[in-house]
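Every number here is computed from the coordinates shown, using simple stated rules; none is lab data. Note that the structure is a prediction, hence the values are computed from the model and not measured. Cβ atoms are built from the backbone, for glycine too; each structure is taken alone.
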Structure P
Amino acid sequence: MLSRTGSSIYESSDLQVTNYRRGLVARWDPSRRTFGVLDTTGKEILANQYAGVNMDDFGTVMGWIGSYGSTTFTILNMNDENRITLECNFLYPFDQNGLAVMQMRNGKYGALDRDGRTIVAPQYDYMAPYAEGLAVVRVGEKWGYVDTRGQTAIEPRFDYAWDFSEGMAVVRDGPHEGGKRGYIDRQGRYVIEPRFDWAYSFDSGMAQVAFGDFANGTFGYIDKAGSYLWEPSN
């Protein structure tokens, strides 16, 4: 493995480099079937003992041992070299807010920061990664949103909810089959009332909507006021 200047970081015929990000390299040991992490000087950041590793763009390195239900995560914040160990079922990668969603042994979801501090207490039946500063959560059969401080932003009252995109989110009123979908703002107010059989997130100021099933339904596009840019058609 060579650095950007062409000097050797480490030499080994047994280990394979699998990823490179922000001056860190993941290395794979095929004989042990384990991963580790080195920096560009060849210094070992994580020992070659993990079932998987992840390096993000914000200075966090993560490795895990075990499988779902019995996983131990090691998290290293390269900004202050703080290293923590966490036992949980699953841990999403850290996002630009410095938060990662976790599922604990009891099945409940919450979120922690890069230094291991709990920001969202593990109390939700489901929690998605953050999008535009809000994360979808489920309490029982109802869906809502929590902010990056761990405070409820929109009370769980929807039958399903999706990520925010361009300041609006799709929510469903009613069951998966037969329920209607509409759009809310960050305060949880309907901007576009539920009237679509299917609706998708906004992208570049427009969103696809549909009526009927996928095989025989009609599809169109709306703007953020709910007006059709393209009337539904086959």
Structure Q
Amino acid sequence: MIPLLVLPVLLSPQHSKNTPPFNLATEYVRQTVEFWEIQAQADQDAKEDRENKDESTAAMRSLMTAIRNATRFRMALDTDIGVLQSMHMKREPATNLLEMQIDIYKRKIRLFEELKRSASIMLAGHPQPGVDYGKLMARAPEITAQMGELDRMNFQWSAMWFGALVDMKPDSQNHVSHILLTKEQRQSLIDRIDGAYGPNLDADRRYNPACASVFKGNLLNYKCADEPWD
């Protein structure tokens, strides 16, 4: 089933005009929340694995959890790439925004697929010919580090997602102070973020909640299109 928030994007005409700012912002928030919810499930799975005292199945449970969560992320990334490919953004300063986001997602998919393959080999439970198990084990922390770097890049580019919402027309003080959203639209985005993250928005220091926190902060720091242009 396609989440309701995705529908406005998927049903929009396929043309070269820019995707409306509210659709763009809604999709960014939806995807950010989506990955947060998948990560929260992964955290819960890992917690349950740690609390299970059956040492005889510990390794198998850990590998199965890794495969399950990598699959969840992979499925979400596939869907999100399709959504982003249906959108258009050629307005400064975000002309390459969608392409760069898709590139990050594709790189993540490759890492999740590699993680799944490694976990599946280890789960087989018996030596397989031609497999360098030492190299396989050494690769795991490298994948983790590369994932972390992609998350860091994603956080840095969150400013570009917000930049796509900024109205570059200066106000009476010659300042760029407004966004291309109404107050009602802005509030709907803030409500979605607050509802998904709750206290974790500021308490959890990982990159995903940091993206949501910065995006919300920027929304609050600018006036909306239906507010006075002082």
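Here helix-only ellipticity at 222 nm (-39500 (n - 2.57) for each DSSP H run of 4 or more, over all residues; to 500) was calculated and came to -23000; which of the structures P, Q was it taken from? Working through the options, I get structure Q. Each of P, Q could give distance in nm of label points 7 Å out along Cα→Cβ at positions 77 and 133, but the derived value 2.1 comes from P.
To which of P, Q does the computed value 11.8 (Kirkwood radius over Cα pairs in Å, for residues 29-84 alone) belong? Label of the source structure: P. To which of P, Q does the computed value 24 (relative contact order in percent (Cα under 8 Å, 6 or more apart)) belong? Among P, Q, the structure yielding 24 for relative contact order in percent (Cα under 8 Å, 6 or more apart) is Q. Name the one structure among P, Q that Rg and Dmax of the Cα atoms in Å, for residues 61-148 alone of 12.7, 40 was derived from. Computed on structure P.
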